[in-house]
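Please find the structures below.
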Structure P
């Protein structure tokens with residue numbers, strides 16, 4: 001794991017601890033008046049709003065409104081998940097999915113189970129790869145190339161690398177049958193959906209095992225057993241990182257083939273550009289497994305809090321229950337978000353992190369702020385759940401000054417109106433000049 005100490009807190013950390021400086025320059029006073037007017041108009045429909053804008057170049061606070069109010073961030077939480085994943089795992093990290101032969105191969109017969117062991121890769125789908133059937137088919141090809149013509153055992157989907165639930169605390173029960181609320185585990189396939197944008201699968205590991213069994217059969221490899229799952233580390237034939245709880249791996253189990261995911265930098269870009277919930281949740285659970293020894297949301301949240309402490313952020317009001325922001329019980333503040341953005345901007349991961357954020361009016365980016373001063377100058381993550389809208393990220397002003405900002409609104413009856421206010425704020429920040 002890369003040392004978090006390598007990314008020191010921003011020199012302007014003190015700017016996040018107090019109110020804006022008095023007697024600002026006329027241009028700053030004018031900007032504050034404009035932003036306050038935007039917030040006042042947006043507040044006409046009720047709700048709670050927070051806004052913090054800090055200069056990354058000068059370290060001063062350009063605007064502050066309720067920056068310490070704990071609010072549900074919606075998908076702005078992905079800023080935290082991707083920052084933690086890049087920091088703990090590194091941009092070049094790749095998830096591994098293993099095919100294991102848990103038995104001796106004799107006269108073309110595997111005398112045991114074929115085990116598909118996952119470490120959390122969320123990308124075994126057509127979004128970023130050739131799709132789960134092709135990937136698992138390539139693993140099956142390796143077994144056939146070894147001369148195996150029969151598996152005299154089961155095909156096991158081993159999801160023991162993670163622990164705990166695949167869905168987050170506080171997820172809306174009405175969402176649990178929606179495609180965007182698929183559970184995440186150590187072994188994922190087809191984004192854990194039954195069909196394109198279908199319903200979430202109850203047992204994604206079993207789905208992956210069934211796909212592998214079908215791939216084996218299509219290549220003339222008979223399987224006498226069934227597709228099943230395994231989630232007990234003590235019963236797993238894999239001993240990676242002590243996942244078997246101290247019991248040695250089965251002596252006859254060996255790795256037959258390995259599939260590597262795209263790099264984390266690529267996955268983070270997709271995660272933040274299209275707001276892919278499964279990817280973000282898998283990142284947080286992988287961070288938990290790597291940094292805390294447990295592939296759970298709770299362990300990942302502990303790792304994020306450690307990162308925030310390194311960034312100089314106050315974590316007293318931060319509550320993280322998933323990686324995606326689907327939980328209505330997640331809480332962050334505008335100040336903690338800006339502190340994270342500023343810390344990432346000053347560290348060695350600045351380029352990879354900023355590149356993961358969609359840009360205003362860019363192809364495949366934010367489909368907003370076309371023809372405005374923010375076009376090509378603003379990169380930010382959106383967030384939307386019922387009654388919640390957020391936008392946080394970076395913007396470059398008209399005279400080249402770099403700013404970090406966070407806008408979070410909760411309890412709003414019209415999120416479209418809230419987003420119009422976000423756009424106005426982004427456009428005004430991009431048009432700002434000190435002189």
Structure Q
């Protein structure tokens with residue numbers, strides 16, 4: 001009798017679960033297509049997809065809230081404020097112009113500017129780095145008749161490369177840290193082994209050979225460049241103290257969970273300093289922050305949370321296991337090549353958010369450090385793959401926009417001629433390092 005009462009309910013529950021499952025997949029695919037086709041509306045698509053899942057009951061408000069990694073959001077928003085203050089202080093521009101004026105030739109000045117861009121982007125958002133360094137690049141190109149396209153493209157791909165090296169350098173690194181429970185120190189040494197920072201740096205050293213070959217023909221003497229005056233050193237010291245606090249917190253409280261609180265505290269302190277010490281317009285300052293990404297991230301978390309809730313992440317993990325079997329090398333190469341190929345054309349944030357749990361699940365069955373190897377390979381492939389095309393990363397699109405505004409037209413193929421060899425060498429070197437250390 002009890003069985004007769006229960007069985008009629010089962011098909012209904014099964015059908016509802018199946019409908020929810022395919023709704024979550026359809027929403028994810030629709031959002032992803034929106035990110036690719038109309039990238040300037042990516043926050044609209046992400047938040048719209050999240051609201052749609054809530055409206056249809058695929059996720060409850062509590063489930064949606066829990067899908068958002070609030071620690072990641074704290075890290076992003078806090079460091080965003082500090083980076084904006086650093087731009088206002090003129091310190092990065094001062095540093096760039098001071099180093100460039102010491103160069104012996106135009107080619108060496110171009111290479112120095114790219115190296116400096118790499119250094120700055122390890123601690124600042126990539127788009128902000130491009131905006132800081134671009135005026136110096138245009139000044140060099142204008143005075144010495146150097147193609148501005150070559151220099152701006154090189155600056156953009158260098159900023160994308162080094163943004164992967166530290167926990168606060170770029171959104172995918174922040175997301176990885178949040179998911180894996182990694183602290184700031186873990187990007188340097190993780191479980192006693194050299195971590196992602198050293199893989200990226202080796203990739204950078206190798207890929208700078210490409211830039212050297214491109215720049216070496218510009219041997220004309222460099223004219224003096226006007227050096228900016230620093231408005232205040234406070235943001236620089238604030239960034240240094242933030243890094244120190246994050247590193248100390250990683251040692252005292254293992255894991256990244258406290259990092260968001262630390263970054264928010266620094267962000268609030270920075271806004272208060274800007275208002276009362278610098279007498280700035282706080283409303284204009286807050287409006288100028290990258291709210292597009294700040295809205296995009298939680299939307300993506302919820303949309304990917306819908307995939308997790310309905311079982312798609314688990315199914316993707318099983319599919320990857322069937323494709324790769326027990327061969328760790330095949331799995332590693334597959335993850336890297338797929339990540340590079342996809343990230344060359346689509347936003348890497350939703351991709352890496354959805355794929356981290358997949359590759360970690362697969363790696364857990366292959367060996368003690370296999371999950372770490374695959375996750376690090378995913379980060380390298382998805383971040384560096386965006387350097388291949390002008391639409392692969394936000395920094396690339398900003399650089400292209402600046403060139404267009406200056407009257408310089410750059411074709412898709414012209415960007416690829418610089419980005420592709422740079423990416424192939426950087427990814428190959430970084431991947432080889434990861435395999436030797438973590439396989």
Structure R
């Protein structure tokens with residue numbers, strides 16, 4: 001499968017890394033010669049220097065024989081023109097466009113055929129929705145939903161003194177008092193697909209599958225106190241902050257935004273009449289103190305600088321803020337981040353890449369493709385939702401009798417709308433929906449899980 005990635009920014013680079021590792025033929029288009037040379041040295045990809053919206057550049061990149069084009073430049077207009085031009089040169093190509101301006105949302109989704117777009121994605125809006133979900137249901141570091149919201153995979157860190165510290169997985173049910181499954185563990189920066197004899201320890205980040213009700217029961221059982229969020233302090237006044245403030249205001253949550261650019265503050269005051277806008281430098285502790293950082297229910301650091309976001313979140317944690325959420329662009333995959341008390345860490349490029357990867361795999365596998373896909377454990381593992389068809393292997397066979405690939409786990413089986421945490425006697429049947437967690441295995445269809 002041949003894929004063209006137009007734009008070598010954060011999202012384009014992340015996609016290049018992931019898709020080239022999965023064996024797809026990748027061509028990267030960008031106007032920055034040095035950046036392209038760097039990509040060619042790091043990954044097994046073809047590069048093409050030029051304007052991706054130009055028909056000449058697209059022809060040079062091989063668009064006529066490509067299966068998919070991903071337009072991920074920083075300009076919505078260039079992305080739209082790129083997709084339209086590519087489609088005119090190759091009517092069979094699939095096109096994905098990054099659209100970040102909210103003013104375009106309605107017409108892009110309503111005029112997909114005219115714009116020749118197969119899929120549009122908005123990193124900032126998608127990230128705002130993810131942050132809103134974390135604030136809506138506090139207590140976990142990350143939440144991903146499957147099966148139309150019936151099942152979730154959540155991330156939780158085991159602290160010193162936790163009832164789970166020192167517990168073997170086969171023995172935790174009496175502690176959590178809920179029907180849940182630990183499907184992956186991140187320890188010392190390494191993702192592990194645990195067996196029942198795996199012993200948890202303080203510092204582990206665990207990924208747990210279950211229904212929302214069972215996950216709430218687990219929190220209560222292990223003494224994690226959740227609270228209803230009433231006031232949120234947002235650091236940074238970019239597009240993501242505007243999206244998030246609007247989502248929070250709809251639920252009557254108080255919002256205060258701190259932004260140091262005066263002109264941006266004026267625009268924020270016009271767009272967000274229900275929010276408090278403070279003009280100042282959030283990296284100055286005295287300002288955070290004077291604006292009541294210690295009395296807010298959640299602090300969300302969304303500036304364009306990872307370093308500022310890290311410092312502010314650490315200060316908020318030290319000030320006793322119950323929930324902190326930190327946006328990272330460049331540093332989200334580095335080992336040192338795991339050791340810092342940043343609360344939830346969210347990466348817009350990862351949120352977008354999950355959406356795009358799901359589409360890419362669906363194009364490659366028209367049958368048995370993933371319905372949902374999320375990267376977990378710092379990108380070292382994937383949680384994938386599949387619909388079970390008549391051609392799925394090993395139907396109606398107890399799981400204990402099936403040979404699975406190494407580090408692959410059936411985390412949940414949903415039948416007739418009812419999610420079930422499987423055991424060795426559980427069977428997969430046609431019509432079911434299953435969630436598969438894999439460490440080090442890239443699954444494109446359900447039959448890939450079997451050895």
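Where does the value 0.95 come from, among P, Q, R, when FRET efficiency 1/(1 + (r/R0)^6) of positions 171 and 275 (r between Cβ atoms, R0 = 25 Å, to 0.05) is the thing being computed?
The structure behind it is P.
0.85 is what came out when FRET efficiency 1/(1 + (r/R0)^6) of positions 43 and 235 (r between Cβ atoms, R0 = 35 Å, to 0.05) was calculated for one structure; which of P, Q, R is it?
Q
Quick one: semi-axes √(5λ) of the Cα gyration tensor in Å, for residues 331-394 alone came out at 30, 13, 8 when computed from one of P, Q, R, so which one is it?
Label of the originating structure: R.
Quick one: P(r) over Cα pairs in 20 Å bins from 0, in percent came out at 24, 54, 22, 0 when computed from one of P, Q, R, so which one is it? Before the final figure, lay out the partial values.
Numbers: P: 26, 50, 20, 4, 0; Q: 25, 56, 17, 2, 0; R: 24, 54, 22, 0.
Comparing all candidates, it corresponds to R.
Read the figures in this text as sums done on the coordinates, not as results from a lab. Owing to the predicted nature of the structure, the values given are computational and were not obtained by experimental measurement. Cβ atoms are built from the backbone, for glycine too; each structure is taken alone.
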